Structure P
Amino acid sequence: MKVVRNYLYNAGYQILALIIPLITAPYISRTLKPHGVGIYADTNAWIQWFVLIASIGIALYGNREIAYVRDDKEKMSRTFWEIQIVKLVMTLVAYIALVIFLQIYTKYTWYIWVQSINILAATLDISWLYMGLEDFKRTVIRNTGVKILSLVLILTFVKTPNDVALYIFLTGFSILLGNLTLWPRLRIILTRVKLSSLRPLRHLKPSLALFVPQIATQIYLILNKNMLGIIVNSTAVGYYNNSDSLVKMVLALVTATGTVMLPHVASEFAKGNKEAINEMLYSSFDFVSFLSVAMAFGLAAVGLHGVPYFYGEGFAPVGPAIMIESAVIVIIGWSNAIGIQYLLPTDRVKEFSTSVIIGAVVNFILNFPLMELWGLKGAMISTVLSEAMVTGYQFWTIRNDIEYKRLFTNIWKYLLSGLIMFIPVSWLDRNLHTGVFSILLEVVVGILVYLLMILILKPTILTKTKSLLKNRK
């Protein structure tokens, strides 16, 4: 029940995280215009490399390590401070690297310096401690406050296309302030430790092991934008960013299970409960498939007209792009279930890293010809194919550990339900006059048709849901 409660906390926050961009994204798109959105996306893509250096894989590594030792308060306290010292040192390295980089890249120097507040925000982010403790309520409250504060600041102060730097600062400042709110509670969670007892270097090698796949992940999350800006232009980066942001917003509801399950599975792994871990994977994969298929088909169905209307005039290219990219909702959902919820907590970092590196290499190779041929659409196709390679390799690595039949037993039911739902929603998107009410109608019709098909086809998730509700009573 703790896992379910944590998922509901996380999912509740993700729903809020979906609602707020429904306000800010169209406002920012209309205020900053495609060029301003492009500058933000381009500079943010560059700064994420330095955020990655400062974080050095701690988000996943720290979460797992705290889960391993959380029953021993003194050991947990030492582990926390050792990991945080590593982050502080890597933050210094990140800022030195940024100074060197800006001697070479001089296109948007001022905007990148403003973006650098995100490096400091990442350093002060200790949400991995709370996640390792499975205290998701705390991080959800923090994240909710950040989102609301960011919304208020943006709507109050960002007024013209010249406010790009202000928008960048307010976004980063909100995150920084939110991260600071997690620190006061440390005096309750942790116990005092002697500085001489700390051995931070022991965390460097294993965190670097997780740093490698995160670099690879950045290649096809961020390098796409960098390359698109070079091969096409910054405006195309803005289109890509808006499409990718909307897909990731929807995907967050699916991957919320990974955030919740990682520390739980890690704790079971530390106890040697392999059978329980496999059962968790079957249940989690089924739930992820149920959600992700519905969201992928639904977003693709409203993509052509609904999405460009959402972002405003000048964002028509986002529609076809999002119809292509929506496929990654299912693909990433599956890789999240296998990679984040199974491979990482069971200390199979090598297999996880290899899968992500394969995806990055495929993405880098495909970007050149596909972007040259089809620009924005080529970038989307490259993203889908590279994510498919990641997921495909992960399926291969667990072939001897799980039963594929149990893993995929309900997939055909979800895919059929999604396809049947796509047909009427897509028809409405193409034939109704696009507006707020027509988009809401499409969403409602999509949900009702999908759920009706689920009730008709009766996948096992219905039985599990009924059982869960009975247990709660």
Structure Q
Amino acid sequence: MEHARNFYINGAWVSPQAGQEFGVVDPSTEEVTETISLGGQADTDAAVAAAKAAFPKWRLSSKAERLDLLESILDVYLRRSDDMAELISREMGAPIEMAKTQQSGTGSFHLKAFIDALRDFEFEAPLRAGEEDTHIIHEPIGVCALITPWNWPMNQITLKVVPALATGCTMVLKPSEQSPLSGLLFSEIMHEAGVPAGVYNMVNGDGPGVGSQLSSHQDVDMVSFTGSTRAGKAITIAAAETIKRVSLELGGKGANIVFADANEKAVKHGIIRCFNNTGQSCNAPTRMLVERSRYAQAVEDAKAAAEATQVNAASEEGRHIGPLVSEMQFNKVQDLIQKGIDEGARLVAGGVGRPDGLNRGFFVRPTVFADCTNDMTIMREEIFGPVLSMMPFDSEDEAIEIANDTDYGLTNYIQTSDPEKARRVARAVRSGMVDINGKGRGAGAPFGGMKQSGNGREGGVWGLEEFLEVRAIGGWPTE
């Protein structure tokens, strides 16, 4: 890439002031596919200074100006969408077909949804009828540090950058160093679309470096972070010194509750959802809880679905899963699969090692464990690989109790043909999101979790509100 070793600061591509080289590895081949620069304190300071200088003017931009800019970004993004998919596939291992339809596709999906949300959003209004002299104003919070993960690069970049722009904030984006190429291309898109200098800035770096520098920077007003719960805790501590707002979208350990009256394909579809993106999704349904009368058949269905899941290089066409993102992630998943075996779960598909015929690349065997208990490591820790853990339940109350017995609370899933049961269980499970019978949430629905899955919401009106301060003014002139 032309700008691979550069950062985007104050409307221009610039060379690092304190950078060091970092090789981006193609997880299908284990070979370096591009070399980028990781920034240092001087680069972070320059990006934050540019955002701070641009804020006074950008905060006063009109909604119409911001809508025009978002429309321009969408136009350029759609034109570069296939280029984006190819980079994502190469940097983090998403199969090319999936990268085009899902990975790159999430960028335009969220852009369109935020344009719709912004069009209807009122930044100023009276408190209520009869209290017109109390005026409520929503105004941008200021300079925002946006720290995004490697597993869904464009999904998370657009869920942060677009609402920050739409609300009048300025920002510094730090993409994951594991998947930085998509962030570089996104910066090219922003430049071509005409984002004013300093409003959007991008510095590559790792968590201990640029990530920590942004989280503790005195001139940063807000940190929006997506990643591990461990890193989210560190960012919260670092941001506390200056009382920054911190919005966190962290890990998950979603329960997929399959009742006896569920659709006959519920288990197969649960496997597909769990293994999508090679299991590297925070909202994956990785714990399958099955009503006991259906449990034995469900285990057989899961085994068949897992064994039918094909694994291949990201560059190959077809509906298969690709490699994990890195050697570190590969080793973590291997260790957890072995942990499941050691702790007594029944291995019914997959296991440790690479799939047959794939001796190079970070490929993992699609794996299913049965007869798990909720105290096992594989039922409690986020594995982030194509690994499903199954256990039976005897009653609705027990299913809810098991589902809620976790540190996480991001997404739960319910499979039943009984509408009242679906509503009852959806209200009872403790998670920010619930999907019933495979039906996802509409464009602009809030994304986020409870407990150690984080705080705050992304998407739609809720995503805009994350980047706004609310002010109340009494004695507002009404004439």
Structure R
Amino acid sequence: MSKVLFVYAKGGPPLGYALSRVAARSAVHLLALSALPPTVAASADRLCASVLSPSEPERRDLVSLIVSRAQAVGADAVVTFSEYAVVAVAEACEKLGLAGAGGNCALARDKRMMRRTWQEQGISQPRFRPVATEQDLHDAATALRFPLLLKAAWSAGSTAHRTLRRPDEVPAAWARAREVMAESAQLGYAELHVADAGADFLVEEIVQGTASEWFDQEGWGDYVSVEGVVVDGDFRPVCLSGRMPTVEPFTERAGITPAALPHDAQRRIVALARDAVDALGLRNCGTHTEIKLGADGQMWVIETAARFGGAMTIPQIEEVFGLDLIGMLTDHLLGREVSWPAEARTPQEADGAAGSLVVLAVDGAGEAWPDRRLWDFPTVREAVPVSAGSRLSVVAENSLPDGTLVPVYDPAAGANTMAALCLLSAADPETVIRDFRTLVDALPKVLPHGTTEAQS
């Protein structure tokens, strides 16, 4: 039987979901770089041939650790679905002679190198500058046009994003962004292979997006993601996912599969995503490419990744298009024949729609809830009406236990302050949008009171 070394770290699709799909294809040996979610620990023992949680000293040379573990278990492939481990796994696969993302993987991880590569290729993107010091940020602020977005070069989940509207905001933005990166590292949301990655940043101009010229229905955000895979260097787009508007500054609230776009718009978006992915020279990996939508058909690539989209993006694709992307990629890495979609699937080919909502303590307008509330999904399920035929559930692995105080939303910390992740299955994308808007409006009213202390 074939053997796969599964390198787990925080981020990516839920571990329970991903692990079950890999285990259906091969014997699995789990290398856990983060603590296993309590909801998954028991099933991991059942699904895996071995589970190893290395000590801190063993993790200091992560590539060597992955190589030695792969050799010890006789792995025929090494996989990871975490943004924080993709570079280390790619380098380990190179050393092992196994199929992987390839030697250019860091270009899809370090946003500074990613943007420079696209700049050299003339690919549409916001104007930017890499910054390593507060003085660098001051200098960049004089060269770029406000408003600006400061972001960590190695972050994920909109962590450490800070909006700057005036030059005098530079010192505070720089200090807070660095603090958040340090806090994220303590929570396990940080690059695992590159030393001092939390000190690397870039700043970019905030381009003006619009959703109304692309979508027929209100409630969509002004950017989409193209989900896909690179197979032996060839980019294969799978489908497009849409979003609800982000929460200030750019924290994702909800992802919806499929994005309800006309065929011509989807075709143009996929073409830009292909240019962006091809420029990075990846070999064998999932991809997740975010594209901002502007007026008069203008588009900008925001970023791409050498891994599948996180949260529930991949389970949503399986639900509506019947494609088990994790299982398919595992098969490919093991050298098996896989029938990838010939082109990106369209909304007309979808069987219904699915979406995932990040529960944040902000209302539909992005304003903080007036008081503290306790997360309690049974209350939500009973008290919030969804459309006939819609099914609402909670992703326990990515949610706080019922009865936990919902964190105060911190714009700089982004998704680090989420309380829960909810999944909705519905008849079509428009129904997902409508039900999620109902849910967002209802949460601060129906959830049990926590404390009477107002959020600040």
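Every number in this text was worked out from the coordinates using simple rules, so none of it is lab data. All figures in this text were calculated on a predicted structure; none of them were measured in a lab. Cβ atoms are built from the backbone, for glycine too; each structure is taken alone.
Numbers at a glance
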item: Comparison of P, Q, R - label where Kirkwood radius over Cα pairs in Å, for residues 201-312 alone is highest; result: P
item: Per mean count of other Cβ atoms within 10 Å over residues 193-200, the highest-valued of structures P, Q, R; result: Q
item: Structure (P, Q, R) behind the derived value 3.4 of distance in nm of label points 7 Å out along Cα→Cβ at positions 41 and 161; result: R
item: Among P, Q, R, which structure scores highest (criterion: Kirkwood radius over Cα pairs in Å, for residues 121-352 alone); result: Q
item: Structure with the greatest value (metric distance in nm of label points 7 Å out along Cα→Cβ at positions 209 and 441, set P, Q, R); result: P
